[in-house]
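See the structures that follow.
None of the figures in this text is laboratory data; all of them are computed from the coordinates on show. Predicted model, so just to flag it, every value in this text is computed and none were measured. Cβ atoms are built from the backbone, for glycine too; each structure is taken alone.
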Structure 1
């Protein structure tokens, strides 16, 4: 007898059996028909089948049920803790969000791959390169040697600044001659130029130390006039050497605040009350018979001149309208401010300024509007007291080109980089 037939027999009627199984009479009738036609039919696991086994098991607890196998009745699950349910839901939501993000990244990556494949397959037509006009003739450059702040006469003692530098009239001679020879070497051997119409030799002021302060008067090894004599001798030979190599030399001179003949710097008669103006005139007389060496010594604190079609302005640096503390930035802030004021003032008069050259601050810098020069003297006791950055003696060499303005710029080092002595130990 089939499983469902046993249930009908136990319940007495088909209606009661269907009610006990929880199904319709029609469903039960179909199952009975299947059992009758196929006695060996095996039913798939279902709720109706489990209910039938449950009814027959309760019918006879001593028997194990169909084919001796007792079907256990699973107890109803206990209700889940709401907090655990919420925790699981949050975890599921987080995982689903992560899956969504990964799918988005995967889509983007696939788009990139598709675009790459399209570009790889696409045929790129070669562009026609613009014809380059043939450059005829030789490369012509005009070197500009910017000298300033020689401070001849000043004495810097190595033992007073931890051995970082030393300076006196003998070291000046050595460094100045090195400056001239390096200028020739760098210009002739490192620019690729084959033609130099001339060289511009700029004298930017503070060539002498002078006794303008009490401590300088006490420590200088040369006073103003002997310092001018030593400068005349060295610069005369330096200009001759430059003329030998470049053919023509244009000398432009401005005085600095250290060369003044007055106790304090004057605004009126600034150039005429200065030993360095006299030195410039003295040098000019040494070459007055040579048409290939020209001199210009303006009475102003500014010198505006043209090189290769570019307007350059030189000013010593003490009259640029920028003073005061420098803070941790150093002199760069004041120099940049002064360059801005110079360019603004000249532009207001309708004069274009392409490049500004200043000294005075003993700091070698390349700035937005021009260059600030270092000093031949190098790091000093005064710079140490201000806690300025220790640096070597430097001067600028610029090579001017009619199209690119500055084709080469050389920051010429004339002394070793300052290095302190080792600490004293007992």
Structure 2
């Protein structure tokens, strides 16, 4: 015997102007079950909730809630809890929770009495007369959930109810909601970006893929990552060559700084990245800085080794030709060190892509790292694979560009070898 589906969505399509918010979406939810909707921003999760709730109508397709297909019928059967708690500051906590009862014609005193009973079950007993600004974020969400329950409707639509909370409070609220749903069962549709939250609270998880035109974001994310790679790599090469020259000219500086430079490589980039994000913000600056830090070491060390390995005979000849210290550096040491410096630059080029990826993981709202992180959480394996391929292509392109510049800048190196 098959369970009865309380929510049935068949080939639902919704467009806003030229933007396809939903394209032929089909899903169902059995009575008393909890279904999680996950997907990246802009894939239509909140739009689908509004359609199910009867707040809007699909352009094409069919949506039924407990047999009702018209908007008014769906609205009578669904209660929506948005991400923002939307508590009214002119009403206390109990007054906010009892709104649906008062709207249904229940007297204010009776509505507050009914709400008070639910408050006790939800751990809100001591906060009945508290105003919204006197409640913590978690308590506000509990009041909003109580308001949704007291609507007395069989279907609850929860639109990222804990999205605005900090990680610790969100974990506590997830545990609390899991218990509340066991004690007060309803048919639930939960929208969330957090796959772990969906798996914890729901019987089934549905992944909404991106809109067809949202795939263009991969190109823009690749461009963002490429810019971070190039800027960080260029900064690393510039500062690396200058540092190598300074260490080469000063033995004292070399003895003092070189060991610290080597020791710095024992600090993992995953530990440094969050610190840079805290100090530099979430813009491109910390990501470029992380790429530069990772690429700096191979450029500096290889360039310094090249400068220190000049054939002494060349130096003696230059001295007999009245070469000054600067002249010797410009005309002998620097050209001699360029092949080694380019070798370090090629190594740095291969590191740049990984560094940019870690930087975007640490604190990015765009770029291939953010795309891969979001797509992984949403089980979008094709998008993860595409991002990996594009990232590898960027690394190869930068490596090839460095090799090309080397061939043009020092064509004599291969022949001399």
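For which of 1, 2 does helix-only ellipticity at 222 nm (-39500 (n - 2.57) for each DSSP H run of 4 or more, over all residues; to 500), calculated from the coordinates, equal -19000? Don't skip to the end; give the middle numbers.
Working: 1: -13000; 2: -19000.
So the calculation was done on 2.
Which of the displayed structures (1, 2) returns the greatest value of distance in nm of label points 7 Å out along Cα→Cβ at positions 167 and 183 on calculation?
Numbers: 1: 1.8; 2: 2.9.
Largest value of distance in nm of label points 7 Å out along Cα→Cβ at positions 167 and 183: 2.
One of 1, 2 was used to compute log10 I(q)/I(0) by the Debye sum over Cα atoms at q = 0.06, 0.09 Å⁻¹, and the answer was -0.46, -0.73. Which one was it? Before the final figure, lay out the partial values.
Numbers: 1: -0.46, -0.73; 2: -0.42, -0.71.
Only one of 1, 2 returns -0.46, -0.73 for log10 I(q)/I(0) by the Debye sum over Cα atoms at q = 0.06, 0.09 Å⁻¹, namely 1.
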